[in-house]
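Novice: Take a look at the structures below.
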Structure I
Amino acid sequence: MNRLNLIFPVVMILLLSVSCVTGKRYNTLNDKSLMLLSERDSLKAENIWLSMSNRELTTRSMQLTDDAERLTEELGEVRTELTQRREELGSLSARYDELQRAGQELAAGKAQETQRLLAELRQAQAELQQKENLMRDLEINLDTKKATLEELTYELERRNARLTELEKMLDAQQQAVKELKEKVSDALFGFENNGLTVTMKNGQVYVSMDDKLLFRTGSYEIDANGRTVLRKLGALLEKNPDITITIEGHTDDVPYRAAPGQQILDNWDLSVKRATTVVRVLTNDTNINPKRLVASGRSEYMPVDTRKTADSRQKNRRTEIILTPDLTALYDVLESY
């Protein structure tokens with residue numbers, strides 16, 4: 001979540017500017033800095049928890065699937081063994097009946113043969129009882145396996161339903177970002193690819209503008225052409241109140257040389273002033289709620305091209321407006337897991 005990284009530069013700028021404000025203003029800025037740091041930490045923790053929850057649900061779903069397949073296989077094996085035991089039981093029962101008849105027929109015969117047959121009969125009875133006990137144990141085990149399989153099947157279905165719901169919400173969120181990008185491109189038709197690009201990244205829409213489109217070299221005053229672009233974009237954002245708007249100022253790596261009497265100190269200062277200037281245009285020329293806006297300066301430390309050429313430095317001198325759709329509904333679903 002890119003806005004998590006916006007807080008630290010704001011804190012640095014506030015610290016660099018502390019000598020120019022009153023004690024009361026300093027305390028206010030300090031409190032705001034602490035609040036932004038807290039928000040950054042909270043959002044980082046929330047992002048980590050979201051990733052861990054998603055991985056845990058996926059892993060648990062795979063484990064439940066494996067357990068269900070294993071139990072189904074074991075259930076088949078138990079059924080096969082039960083069938084075999086029943087066949088053995090039938091064979092022993094027939095043998096028992098045969099021996100019983102033979103014993104009755106030989107009851108009047110020789111005592112020794114009678115004793116042998118009786119011994120076989122008792123052994124057959126013992127084996128029969130043992131097989132019956134084994135069959136009973138197998139039936140109990142089979143019932144237990146069935147109950148466990150049903151429980152795991154239910155849990156797997158429940159997990160799959162939640163994962164399906166989460167995937168639908170993620171798809172819907174991605175579709176919302178795609179539609180927002182298309183709306184922004186339509187609103188800024190004629191400017192795109194003329195110093196302005198509109199892209200999707202990390203579930204957000206990035207509107208990147210070259211410094212020449214908005215500002216003169218080394219200045220943070222917006223010219224008429226740049227103000228037109230911001231008004232068109234602001235008119236669209238007025239109609240989408242659930243979108244958070246983050247403005248980031250970026251410079252190249254050439255150290256800023258302040259002329260006598262200028263108020264800009266360095267690249268940090270220039271990047272922040274350009275971001276806050278864009279904020280003022282959006283709040284003054286549109287009806288966007290200021291609570292939706294976040295301004296930050298990134299100086300030279302987030303280049304899009306790290307080569308030390310004039311063309312690369314030109315690409316790095318830019319202002320980015322980052323549009324983030326509301327993810328409250330998605331967070332609510334995750335908290336219910």
Structure II
Amino acid sequence: MPLFPYALARPFLFGLDPETAHDLTMTSLARTQGTPFSAAYGHAQVSDPIKLAGLKFPNRVGLAAGLDKNARCIDGLAAMGFGFVEVGTVTPRAQPGNPKPRMFRLTEANALINRLGFNNDGLAAFLANVQKSSVRQPATKNALLLGLNIGKNAATPIENAVDDYLLCLDGVYPHADYVTVNISSPNTKNLRALQSDEALDALLGRIAERREALARQHGKRVPIFVKIAPDLDEAQVEVIAATLLRHAMDGVVATNTTLSRDAVKGLRHAEQAGGLSGAPVLAASNRVIAQLRAALGKGFPIIGVGGVMSGADAVSKIKAGADVVQIYTGLIYKGPALVAEAANSIKNSR
């Protein structure tokens with residue numbers, strides 16, 4: 001159990017601008033990880049292993065990409081009891097993201113809207129942080145799995161997007177347990193167009209080709225997942241599923257944030273541009289997960305993410321067809337105790 005309950009910290013953090021609170025939290029994690037102060041937020045890791053995409057996940061609850069864009073806090077996040085942590089999205093070059101303000105809380109709905117726009121320090125800084133992490137050192141490398149999430153720079157024309165993804169793939173491949181190709185953020189212009197039939201086929205074809213070369217070069221085959229949006233109809237999901245199978249992708253992350261505002265109409269900030277995350281995304285994400293499972297069959301790995309605010313929500317993702325789940329907004333609203341709650345609920349549901 002942590003020495004400092006999150007319920008005491010949340011009123012202070014929620015009294016700050018959302019991005020200020022986020023930056024303060026990440027800076028605090030970066031400074032305290034690996035020190036006795038990490039006991040303030042540390043939780044024991046629930047043991048519930050599962051093999052997926054050739055990897056052994058210590059438990060079925062992970063952190064979604066977006067919280068730790070620069071891989072500064074891997075050790076601090078590991079202390080919270082996650083079975084796997086995904087960091088990024090990283091782009092080849094550093095970029096500031098979209099103008100501020102760009103994060104908004106919808107507290108009545110346990111939700112956030114963000115239009116950050118892949119703000120990050122670039123690939124070189126990201127990789128330096130990954131390599132410094134103690135959980136990536138040989139003695140502790142199996143403590144949790146690490147996913148590295150890659151994207152494209154905003155200034156890169158969409159027709160050249162594959163070049164950015166390949167640059168990032170080359171860089172992260174030696175250091176990742178798995179790589180996630182993010183083609184579903186709503187906050188980089190035209191990015192979601194990469195989910196369309198021809199664009200996705202071309203992108204994944206190039207990524208699959210490069211992965212084979214990297215596997216030979218490094219003597220290991222790193223699984224590649226693709227992260228998709230919840231704002232897809234059944235026909236689009238079926239096309240994506242067929243493309244994933246055709247190019248031998250190893251898994252899918254479902255889903256990113258939504259552009260829909262149906263569940264939050266009338267709430268303050270509901271009309272802000274950006275991706276909506278948190279409780280309102282649960283149903284849409286679970287719908288896409290169920291459609292993916294039907295299209296992909298029983299054995300294809302699915303990471304379910306979107307709206308996990310409780311143990312019951314985590315179980316609902318597994319029942320929809322996910323193999324493991326990720327949280328992000330739930331961590332902000334509920335704190336680190338949600339990790340163990342979700343992991344134990346999944347473990348006890350079988």
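Nothing in this text is a laboratory measurement; each read-out follows from the coordinates by a stated rule. Quantities reported herein were computed from a predicted structural model and do not represent experimental measurements. Cβ atoms are built from the backbone, for glycine too; each structure is taken alone.
Novice: Match the computed value -23500 of helix-only ellipticity at 222 nm (-39500 (n - 2.57) for each DSSP H run of 4 or more, over all residues; to 500) to one of the structures I, II, and report its label.
Specialist: Going label by label, the one that fits is I.
Novice: When FRET efficiency 1/(1 + (r/R0)^6) of positions 85 and 269 (r between Cβ atoms, R0 = 41 Å, to 0.05) is calculated, the result is 0.00; to which of the structures I, II does this value belong?
Specialist: Attributed to the structure labelled I.
Novice: Consider the structures I, II: one of them gives 19.5 for mean count of other Cβ atoms within 10 Å over residues 53-60 as calculated from the coordinates. Say which.
Specialist: II
Novice: Have a look at I, II and say which one yields 14.9 for mean count of other Cβ atoms within 10 Å over residues 237-244, as calculated.
Specialist: Source structure: I.
Novice: Suppose you compute Cα extents along the principal axes in Å for every structure in I, II: which one lands on 52, 50, 44?
Specialist: II
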